[in-house]
Structure 1
Amino acid sequence: MEALEIVARLMELAAVTAPKSKGVNFVQTRVLTGNALQELAAAMVRFGERTGKKDFDRDARGVSRSGAVVLIGLKDAKPVGLDCGACGHPDCKSFEAQAKREKEFSGPACAFRLLDMGIALGSAAKTASLFNADNRIMYRIGAVARDMKLVDWDFVMGIPLAAEGKNIFFDR
C-alpha cells in the first residue's frame, strides 16, 4: 500500500530529526517493502528455528502481512564523553578500549546513544500513530535484519506497519 510507504518515509524523517545527545547523530534508518518483507519473514522463522529462541515465527507472521518495515539503528556510535559509568565502564576511554562483542547486536553501547535511539524509535512510532498506521517496535526484526546483513549497524529495531481493521501486531 502506497500510503504505508509514505508513512514509513515520514517515520525515517522523525527518527533522524529526533533530538540526539550533544547534537551528534548516529541513528540510521532504512525502509523495507515488497519482496523484502517476505524474505525477512522467512529469515525470521529460520532464525528462531536455528537459535531455539521463541516467537520469531509469531513476529514473522506480522511482518509477512505488513506493507512496510522501518529499520532504525545505531552504527559506530561514539560515547558522549561524560564518563558517567552507565555502560558499566569507569569512563568513556575504558569503554572505547573494550573490544566489541558480537551476538544478535554488537556491544557494549553508550547508554546515551541508546537513549538517542529510543527517542528516535518513539518519534517514528508516534509519526506512524499520527497517520493511523498500525505499528509496533520489534527487537526480533532488528536481530534478523543484522543476521541477514540487510544492515551493518551495531544495534537495530524494526517497526512493521499495517493498515487493517484490527492491529495485527498486538492482537496475537
Structure 2
Amino acid sequence: MKRLVLSLFAVALAAQAATSSLSAQSKVSAGVGGGLTVPLGDFGDAAKLGWHGTAHLGYGLPSGLGFRGEFFYGQNKVDANVDAKFKLAGGMGSVTYDIKTGSGLKPYILGGVGYFQVKAEGGGGSISESKVAFGGGAGLKFKAGSDANIFVESRYLSVSTSGSSTTFIPLTVGVSFGFK
C-alpha cells in the first residue's frame, strides 16, 4: 500500500511539473486594436479610406506556432457625393508564427480563413452579402511590460463577394496581454 501511495504521489508530482513547464512556455493572449482600412481593386474604386477595430484571443506554443481567433468590424464611406457607407464585419481563424529574435522586438506572420459580411447602406436602403474570406500578413510586437505587447500589423484580406472579391488591407495598431 505504501508503494502504491508513493507511486501515485510521484506520478502526480511529475504531471504537475510537466503541466507547469508547458504552461510556462505556452501562452494565452487577448488583444484589441484598430486603424485604417485601405480598399483595393473594385472595392477601392467604390470606397474611400476607412477605419476598423479588432479583438482577438490567441494561443501560442513554445515553437513559435500559434492560433488566433479574431473579430473585425470596419466602415468605409462610398467614394461619391452620396451619403452611403460600406460596413465590414466578420471573424477569422488564423495561424500565426512568431519569428525568434534576441530582442524585445518580435516579428510574426499570420494567415487565416473566416467569414465576413459586406454591407452597403445609404439612400434609404441596404444590400449585404456574407461570404468566406481569407488573408495573410505580417506584424511586429514590442514588449510593453512583463505580459503586455504593443503590436503593429498589416495584412491582405479578400472576401469572396459576387462579381469581384472585396479586398482591403487593414493597418492595425493595438495592445495584447499574455496570460499563463
Structure 3
Amino acid sequence: MRRLLLMRHAKSDWAVGVGDLDRPLNARGRRDAPRMAHALAARDLLPDRVWCSEAARTRETLAYLETTVEHPWNPSVLPSLYLAGVGDLLAAASRSRPDDRTVLVLAHNPGLEDAVQWLSGRAEPMPTSAVAVLHLPATMPWRALADRGPRVLTLATVLRPKDLTPDGEDG
C-alpha cells in the first residue's frame, strides 16, 4: 500500500518584526512536532520521501521530526510549497520515486485542507501539526497525482496533537 501524508507545520510564533516566511515555532510547536514524529513511528507511517516548504516553521518542524525519530527522512525543500494550493502540493508529491511507499508533504493551510477535501471528498480540519493519511489506489503512480481529478484517494485518518498523549499514542 502507498500512502500520502499531508502535514501542516507545527504552531509558529507571531513575533513582531519577523516576516511570515521567517516565523519560527513557538513553545507549543516545539512540543507537538516530536509528538507527531512518535505518532508516525508508532503507526508505521515514517516516510520514504519528504517534500517540505521553504518557510522557517516547516523546516523547523522537519528538524524536530528528524531529531526525534532516527529514520532516513530524505527531505527536499521546495519553494513552491510555501502557501501552496492543491495543484502545487500534488505536483510536489508527484515527483516521488516509484519505489517510495510513503510520502510526506509538509506545508501550510488552507492548501492542505483543500487538498484533503479535493483528494478524498471529505472536509477535515488541519490544525497545526496535524497529519492526514491518504491511501493511493494500488495501480496509481505518484506522477498521476499531478493530473488526477478529485476524490481518488481514501482518507484513512487525520492525526491531531490534541488527540495524542505526550509520547504520540492515542489519548
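Values quoted throughout were computed directly from the atomic coordinates according to the rules given, and no laboratory measurement underlies them. Values in this document were obtained by computation on a predicted structure and should not be read as measured data.
Given structures 1, 2, 3, which gives the highest value for volume of the Cα convex hull per residue in Å³, for residues 67-154 alone?
Values: 1: 96; 2: 118; 3: 105.
That would be structure 2.
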Answer label among 1, 2, 3 for the case where helix-only ellipticity at 222 nm (-39500 (n - 2.57) for each DSSP H run of 4 or more, over all residues; to 500), calculated from the coordinates, equals -5500: 2
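Where is percent of Cα pairs over 20 Å apart largest, in which of 1, 2, 3? Show your work: numbers first, answer last.
Numbers: 1: 52; 2: 58; 3: 46.
Between 1, 2, 3, the highest calculated value is found for 2.
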